[in-house]
Structure 1
């Protein structure tokens, strides 16, 4: 039997649009001779729906949409993700389910058993777990239908299991001889390799084929890479979908052969494509067509502009240079050169008059007080004011340009350079920013060499350098990775890297003091194992122990 994997990009709450994709891919699969097509987890309503599932109208739309798909698709069976009513004694309203549609009706439903509650996941908040699971027969196979996390608890793969039950193992034990998994598995660097290794281990350990279809696209901070897979019992990958784009792939369930579509390889290429996809979908799914970026001549805004141009088309991106009293001539020249190379519209708006007017207004209150960071932040906030005015006037979304290293230690200004609707590179450490810029220029040289080579500076006071306030970025990023992603202590970090312990403690104190800023920041695009945002929940009002 030929089986298809429909790797689609759904939008949360867009029932008609998601149904149209499911129907279109199903018709195409039927035309190619497929007897069954799989779609991702919650593909009918989009993932993650969060508290939308609390609305009775949302649940009703799910049911009506599934019935519409079943009625319109004949000649090919469809498995799609949806929500279904929960058991009355569960305390929840819905379950996360997979529905098999055949011959115009809903023939079989299996709900998700393992509901993740770590990192960005909080499914126990919204869903009830399935109480039981069953196999279904299809073309001589006993199909074990699982949903995403259901496959992530193999005791022979993980050192520490998070659940007391393994749905895959139990379904195989009662006769399952083919594992199907519909997923909405978010991307982070290293995730595709981990996912492939885990599914390979399941296929080998259980001695059954495993087919996984994964969602693709950006929804809020999350990017889903697709990269769907089919793995033979010996661990051989026999079919795979593309990374970071919609795809339709086929495989033969008997011969165990299928389509092998190329995937994005390499950390820099993968990170860049994830950022482009996340930016494109965030802007468009939020109803915008254009974006505005403050171009400082620095490397962060250069990378953000390159991503935006690739995501939205250069004709839909406006770069704005906003020189102030401490801006170098070279910075504006570099920003203009970048805009020319990317073919962006470029505007120059000086902040000098706004800055001086603000100082004059505050002069009576600030009398006889020395200048400090206050005057620096006034410049940053003047730029934020201009960007938001342009956003209001032209209906374009402002993309902020701060990187993860700056956001971690608070080297950013609330209501200044932090303004915007999306923080494109807020999960990109500064050292990776440089590597991504090198990757961009390896494809086509668009980022000026001067932008890459000059020492980073906010240019808010004379001769200012980032190194005046921060340790070297390779040192800072090593501390951040160990502390933020691995929860290492100051002593462990200092010992591992042979860093000065007091330096490590100073950085950690900066991280903890900046929590109030991060919780007011625009959402960013997650590409690391632990990004700032709703996947990392720390109190603002808390005493540091460092």
Structure 2
């Protein structure tokens, strides 16, 4: 990482200054390197001279921070990333990257290819990202697309940061809602075969239930009408789950989302894990019987105001009971170092009680992070869209993707931090103009790819084994290299915040830097073959960086786009 290279150069300069007597022989503070908030203050900045001055005074010395900064500047390695420094204010060191060093980074980007930008922060730690996790009782509402996009892109970023990641969908197939689903499916199935079978009072009235039932009729005929009703519903519960999960997988695949594991809630009961974990809590005094129900004493733990029912008065467990067992299974059985759950903001009240559960189970609550995301409002022709044009019911993920495409859907749903609500303008999402951010980023990638296609027509032949990097001197060229080298820090930021939204902005900044370079620097010039070759090489580095950024977001990087747009 560039920042780490700069930090090392400063540490080397401090050691050399000490060895030469320019700085006192004391233990120096850790070096912190940051990006300055104001342009013109360098590529990076450090306040180490001011911190070091305080340390020197404590040791009995009286060293001026500006004098310390100057001593550091005088001893910087000649061949490192730092080209020049500027001592500002009381002793800030503003750092400017060396042009020659910047040029030497281009081959490293090209050689890294799709691994460019990856960092070794995770060092193989085993993390799980659990996302979407909707009840398997029907198609996914479009709001679930944001959950899917966040979880999937976050998993991509974590992998790029060196973590081993498992993507998981938790299937809530053990609660009463799924029993109601199975009963509704039976009713729709029977109705299609001419029987007057009412839908349960609290059943699922959506037309999609008719579609599911028709599939059963087509495959099984009247088989389930020849059976006792309860037995038929039991079998349809299994078949219905298979139908819904297949439909969910198909919907999510349209968005480019796939899971390593679909974990069924029912398996927690079948294995006896729910009973085992609840017994563990009972023995240690975390459960109590009250008003005929069994309660988890969550209020005994910080930031939780009320207890929660785990076994109802009718003896049936709640969703919370299986949630407790599920998280115990994640950490104590499968041994994940950390788990990230992506939930809708309407589940925010569940966050503190999950921290209480972790503590009660003897697990570090810090190993479980719940990322809450705001709601999505669909806008078409300036008006909010709430119902499907085709069915007059809910709008599904599949319908949104069919209308605007997976790339636009993902990019827009990742364009804000998870906690912020989003207005998704469906007209803008399909616009072929520079005002459409995903189109701008993708068109910029296609523009880069067009260079190689146009080269023969301009009588330019690339030779990337012999690149005269020293010819890359234009400010637009060096600015582009600087922007490419930010990718590692952008990945680090996304991991730190557990949100990939910064990468949408970075992809646009990188695209703008490339387009400024393309505008100011003639790439294909038969009269300057060495310069053309060097610039084509830089174009390849830019292509790799932009493609990698889009891939982290789960957005494609097309080689060509049939549009004439002024960027």
Structure 3
């Protein structure tokens, strides 16, 4: 097959326009095309006339014709052979090893690590400290609606990980020469995600659909001989001679504990497993502090973003709710940028620790809520929080505890109108934008919610963003604080074999180890780590 890229057509083009364009591009009669399929669809909104942009795979009526065309267009970057995107397992075993591999954490990375190990015959054991996704959803709503936090079952902990309560975004900028991202997307579709995610350029699933997808993937792991244990928190590790040998596990459901043999452990912890990071640090597992970002959530009417980004095409059903991506380099040397933009979504309470406030963003598949929201965050480095690998966690906790106090000490979040924030005066009442954060927002002055350098940089950035997106710095837009868990504040560094630098058999993975930054990249990392475990296991057997 031949893959054609940069095929551009008007937004409301006729159904037969794409095959006709393919024929013109290849300079062949339409009858020479046996079939075509759309690989990706995006849009180009840089000019007033919005265009749809397609990538298409084309089958011709004869292999000889295909060969001639590929030779004719050799050197044309937009006409190439369709790459082989099938996934090929690195191995398969007929019988699982006596000591089965263990996956700690059942977010996107842990799910795909366990799924791939199960598909290769290794029958992994998954230990997840939180609850099953539906039970976890009830606990999460307990915080949002009743201001009651369950520290072990919330936005951060439980089946599906933090990605369950997000926009369910499924795109990434990672290098992916093996098309592992396609494997991730295909498995999601197999588990019940909309097939559209294989087609659109910026796919997403949304929270409610993710719940069923995650459940189906769990059932597939179990059907392949894997085991998934919930409310099981790893409280200690046994390391002998630089090799992982076992785990101590607390059963949070009944308060009991047990030890288990483990020679291959995937640590897919997530970026909020602070107590586990502390335990691993105490046991000497290598880790180091790393940069991350801090800031606020910002909310605008989604209609404002749609008009600014899509112009006359705002509201077109094929385009959906518009998103954005912004960055500003401030005079004080700090970078300010938008993070985890959620079109037509809500701002959510995302703390996992008592008496702290953390914000994040979430959307459903429909993206039809009234507000758009995104993190507006400032990059910081270990120089801003010196003190070793765990210093970033201490810094996060300090900001989150202060936000809890600023919000009234009841899990409400401190908020401020953008116009008042830029002017440096407290907000006393809301304007035209109703904040979506539950349990609620207390209007105040956010000047003390973050370090001075972050506040200064953000006050400079917001008017600059208003020049890029008309109305972005509107007075009534709402800032809600604080956003502190943009990424892990530490890195559990690993070698080329995906194992910890100083503990063999320990595989740091995903967002918590700083090897992913979203659902798709976490899934890809889970696949690669599972392959490394499989190679190591078969080499030893």
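Sorting 1, 2, 3 by distance in nm of label points 7 Å out along Cα→Cβ at positions 106 and 226 from high to low puts 2 first, with the largest value.
Among candidates 1, 2, 3, the computation of distance in nm of label points 7 Å out along Cα→Cβ at positions 34 and 98 that gave 5.2 used structure 3. Work out the source of -15000 here, i.e. which of 1, 2, 3 gives that when helix-only ellipticity at 222 nm (-39500 (n - 2.57) for each DSSP H run of 4 or more, over all residues; to 500) is computed. Source structure: 2. I have 50 for percent of Cα pairs over 36 Å apart, for residues 26-297 alone, calculated from one of the structures 1, 2, 3. Which structure is it? Derived from the structure labelled 2.
Highest-scoring entry among 1, 2, 3, by distance in nm of label points 7 Å out along Cα→Cβ at positions 114 and 170, is 2.
Given 3.4 as the derived value for distance in nm of label points 7 Å out along Cα→Cβ at positions 290 and 322, which of the supplied structures 1, 2, 3 does it correspond to? Working through the options, I get structure 3. Supply the structure label, taken from 1, 2, 3, corresponding to Cα extents along the principal axes in Å with the calculated value 69, 66, 40. Only structure 3 yields this read-out.
Taken together, the values in this text are just the output of simple stated rules run on the coordinates, not laboratory data. Because the structure is a prediction, the values reported are computed rather than measured. Cβ atoms are built from the backbone, for glycine too; each structure is taken alone.
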